[in-house]
1. If you work out FRET efficiency 1/(1 + (r/R0)^6) of positions 127 and 231 (r between Cβ atoms, R0 = 35 Å, to 0.05) for P, Q, which one comes out largest?
2. From which structure (P, Q) was Rg/Rh (Cα atoms, Kirkwood Rh) calculated, if the value obtained is 1.15?
3. As an exercise: helix-only ellipticity at 222 nm (-39500 (n - 2.57) for each DSSP H run of 4 or more, over all residues; to 500), calculated from one structure in P, Q, equals -11000. Which structure is it?
Structure P
Amino acid sequence: MFRNQYDHDVSVWSPQGRIHQIEYAMEAVKQGSAAVALKSKDNCVIVALKRAPSELSSYQEKIIPIDTHVGMAITGLTADGFLLGRSMRRECADNKWAYNEPLPISRLLSKISLKMQVPTQRYGRRPFGVGMLVTGFDAQGPHVYYLCPSSNAYDCKAFAVGSRSQSARTYLERHLDQFLDSSLDELIQHGLAALKGCLPTETELSGKNCALAVVGKGLNFTVYDEEMVQPYLDSLAAKAIAVEPTEPPPVAPEPMEEDKPVA
């Protein structure tokens, strides 16, 4: 994307009715590492790819617990994501202190959307350059929301965001009918299979570069560590080997007419 006279501030509209600063923020989300969220009738699963800025540094955290019933994965500018995560934790804590019950997911998204909307129309501010996949479970059941830099919140059955996420969205669309009745383990397998398509060339999905979290009916939001993720990766690899087509054995050529023995 190139600079033009309509992108120097978020309060400037282009003649085409576009706000370029918001579009630039959404490009930051597209450049971030991929994250996938999906839900069944009782559970939600988030899987995300973790990146290391260099070989000498550790992997950046991609999944942020918010409360016992809700958490999120971020892609884009991680500092913006952690800032919004703190705001979400504060909203959940205030609601629990005032009403002694968890904050409904839809109300939480409404509050954070209002916070994200302010920089999109105020002079001298910039939009938050982060996309968030928020999953949770409340009295209405499981939820998957995608919250983008434009401050729009989308209620989804499943979604993928980040770099190379189109292949993950294609997988989710093809298997969408299977998610509703899936068990937790099956839902995790679907999430990892979708995320695997977002990997760069010559990179394998491992417990170090993969983050996984679950939440559901009777299950608090839990982030799995590397040892807990590895069995699911091993199972996914075993299934991939099982479905690989095997080459049929070579068939010996029939002898020519003059080579056939005479009775």
Structure Q
Amino acid sequence: MEKPKPAKKPLEIYTFIDPLCPECWALEPVLKKLQMNYCKYFTIRYLIGGKLQCCSEKRSHKNIAEAWEKTANRTGMSCDGDIWLENPISTPFAASIAIKAAELQGKQIGIKYLRKLRELLFLDKQNISKEDVLIECAQSIEGLDLLEFKKDLHSEGAIKTLQFDLKTTKEMGVELFPTIVVFNDHVEEEGLMVAGLYDYDVYVKVLEEMLGEKPVPSAPVFLEEFLKHQSFVATKEIAVIYDLSIEEVEKEMKKLVLRQIVERVPVKYGTFWRYIGE
């Protein structure tokens, strides 16, 4: 007897990002909350856009560093602009290829790799234009075949997938990152585009408009279960997902530290939490 195919979800969300963009990083809490509450309604697909040319003009490094610091302050998702002064990234091209190389092993592997790569960049000031950093990142992803990944880093397959992303970005007129485009299953209808970074409620309204009805949120996931599944999250992410203030998150997380469920990881702007429970 054939295994039944899972029902097709009514919406698809194209998420256009630039791997070096702090605003794209700041969209993470909102996307996590959307997925937790409404994942039964949509699939999500990350596409790499942005400018892939060299970032080596010295005069702009100070400006980029300052922009990162301002974004971190404004959004609550830490990103350390000092990398642009200490170990500047020459080009995002290698990182973009690496993300697509990981994605060739499955969408979920690609998403995990993208997340880890951005943690290395924004929190640890790792230069993600260097191949050794890209490989180190791959080593930490559960389920990723490292030999396959190393081959794919220099393969036509990864380059073609990236070229498809860039072509789609251009064809859809995406010029600002992040941008999401939501499609429903009415092929004749155009997708609904949201360019830039907005509050969570804006994206829920977009889902409602494209579904033609108010989406019903899933049952909430307990905090400990969420932390175990995610393994490494920002205070800001927890605050957005659970509708808590930063102070309320701190209070809850201190209890979990005492129970040795999580450990605190201070970063330049705020705190991340690593799950260490059983």
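No value in this document is a laboratory result; all are computed from the given coordinates. Quantities reported herein were computed from a predicted structural model and do not represent experimental measurements. Cβ atoms are built from the backbone, for glycine too; each structure is taken alone.
1. Numbers: P: 0.30; Q: 0.90.
For this comparison of FRET efficiency 1/(1 + (r/R0)^6) of positions 127 and 231 (r between Cβ atoms, R0 = 35 Å, to 0.05), the top structure is Q.
2. Working: P: 1.15; Q: 0.96.
So the calculation was done on P.
3. Numbers: P: -11000; Q: -15000.
The structure behind it is P.
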